[in-house]
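Bear in mind that the values in this text are calculations on the coordinates, not laboratory data. The shown structure was predicted, so the numbers you read here are calculated from the model rather than taken from an experiment. Cβ atoms are built from the backbone, for glycine too; each structure is taken alone.
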Structure P
Amino acid sequence: MNQQNLTTLSVFVVASIVALVIGFRAWPSLGRTLFGYGLAARVPVVIVMLVAMLGNWGTHYDVAPSPDFPAMGTLAKWFWIGFLPQLMIWMAFTVVIGGLCGIVAAASAGRKPAAA
């Protein structure tokens, strides 16, 4: 993996960790629920990606993101394009977007119609 790709991925991983921490601190119960949901949704994808790469399925689960992607071993490739994005970036996305939807839901549920 070249230095620019590594730097970009590292920035996304750090931003994802920060987003997860903010999500947990801002609304702990919703953060835990969304994190659990994210794990339930993403762990199977991580496993399927590993199996696809080991089996050379030739699907979107095991193909490198671009022709410029450096040649590397199966486990290294899985770590960089399977494990890290799924369990860091997509987990943060799940918690952040779920938190925003939770805010909208809480705001709408908190409004009472005016008495007639």
Structure Q
Amino acid sequence: MKICVTARGANLDSEVDPRFGRCRYFIIVDTDSMEFEVVENLYAGLSGGAGIQSGQLVSEKQVSAVLTGNIGPNAFETLNEAEIDVITGVGGTVKEAIQSLKNGASKPIKGPTVRSKSGLS
């Protein structure tokens, strides 16, 4: 399965970034082989639209799920339209988040977890 994890650093030992649209990196991981691609989030600094742009970027990577701390309404809708599962409340390292998913401890959500523009601090 190919997934995306929001991250503060550029490897599997990096901490999960609690923000989707304004995370520093997206780590795209094949959960079977653990091969990964690091994608810098060029939209993190936008004054508006970061969630939508980030969602579109991730959907282009053809992932089946996103693991993150929180997600706003615009990003959630963008990913939902692309039929990408969103799993929030994720913490620890990217590697730990993936292991939690593999163990069945992580479940997709049905809506956003924060208001629009909440990651702008």
Work out the source of 2.3 here, i.e. which of P, Q gives that when distance in nm of label points 7 Å out along Cα→Cβ at positions 52 and 68 is computed.
-> P
Distance in nm of label points 7 Å out along Cα→Cβ at positions 28 and 108 was computed and gave 2.8; which structure, P, Q, did it come from?
-> P
Entry that produces 39 once relative contact order in percent (Cα under 8 Å, 6 or more apart) is calculated, selected from P, Q | P
Which structure, out of P, Q, was helix-only ellipticity at 222 nm (-39500 (n - 2.57) for each DSSP H run of 4 or more, over all residues; to 500) derived from, given a value of -23000?
-> P
Read-out distance in nm of label points 7 Å out along Cα→Cβ at positions 44 and 76, computed value 2.3, structure in P, Q | Q
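From P, Q, which structure was Cα extents along the principal axes in Å = 69, 28, 21 calculated on? Could the numbers behind the result be given before it?
On the way: P: 69, 28, 21; Q: 36, 27, 24.
Traced to structure P.
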